[in-house]
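Please find the structures below.
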Structure I
Amino acid sequence: MLEVRDPRVSSVTITQVDLSDDLREATVSFVPLGGMDEAERIAELEAGLRAAAGFLQRKLGTSLRLRSTPRLRFRFDVGLGNLARVHDVIEGIKKDEVD
């Protein structure tokens with residue numbers, strides 16, 4: 001993603017890609033790394049990824065040997081997002097117990 005110049009698309013981790021059976025669509029799951037308020041960051045990242053979808057599809061098309069390049073759809077990986085929140089809560093509880 002270093003080639004994507006949109007500043008909204010930074011500090012993002014792609015966690016999973018699910019291809020449709022006909023290989024025409026790919027659902028790309030992502031999570032943000034650090035930074036702004038989580039809900040705001042997720043919305044901003046998703047908008048940036050959608051805006052960059054055409055560029056990313058063209059980049060994929062040059063490296064994949066498929067008849068057509070899959071259409072990219074982006075979604076926040078709720079499972080990993082929840083895991084991170086639970087981890088933060090547990091760390092907060094541990095810190096409170098020490099203080």
Structure II
Amino acid sequence: MNRTQLLLAKLAEEGAEVAQIALKTQQFGIEETCPGQSDTNAQRTHKELDDLWAAVEMLNDECGFGYIPNRARIDAKKAKVNAYAAHSANLGMLTAEKDRP
């Protein structure tokens with residue numbers, strides 16, 4: 001395995017950890033603190049996102065990965081998520097309530 005392969009594996013690993021804490025946060029809530037932990041689920045999620053971003057930066061810095069956030073793609077994804085959320089709400093599968101302002 002070379003360095004690029006290692007960092008791609010780390011990217012995948014950190015992505016999986018983001019997914020795991022996101023699912024736990026969905027189940028237990030953003031402000032919940034897991035027994036034996038000092039951080040809320042939001043804080044734990046932030047840490048995992050930072051770890052993911054570290055892997056991206058390392059790929060950029062060391063391997064010429066060249067990732068730059070693309071505002072148009074990000075905005076398009078937000079619109080798509082919101083459209084599907086509206087469809088879910090119309091089907092009665094999603095409530096309109098928010099956890100926080």
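A short reminder: the numbers here are calculations on the coordinates, not readings from a lab. Since the model is a prediction, treat every value here as computed from it, not as a measurement. Cβ atoms are built from the backbone, for glycine too; each structure is taken alone.
Values computed for the structure shown
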read-out	value
Answer label among I, II for the case where relative contact order in percent (Cα under 8 Å, 6 or more apart), calculated from the coordinates, equals 29	I
For distance in nm of label points 7 Å out along Cα→Cβ at positions 21 and 53 computed as 2.3, the structure of I, II it came from	I
Structure from which 1.10 was derived, Rg/Rh (Cα atoms, Kirkwood Rh), options I, II	I
Which of I, II yields -24000 [helix-only ellipticity at 222 nm (-39500 (n - 2.57) for each DSSP H run of 4 or more, over all residues; to 500), calculated]	II
Structures I, II, by distance in nm of label points 7 Å out along Cα→Cβ at positions 13 and 45: label with the highest value	II
Among I, II, which structure scores highest (criterion: distance in nm of label points 7 Å out along Cα→Cβ at positions 29 and 77)	II
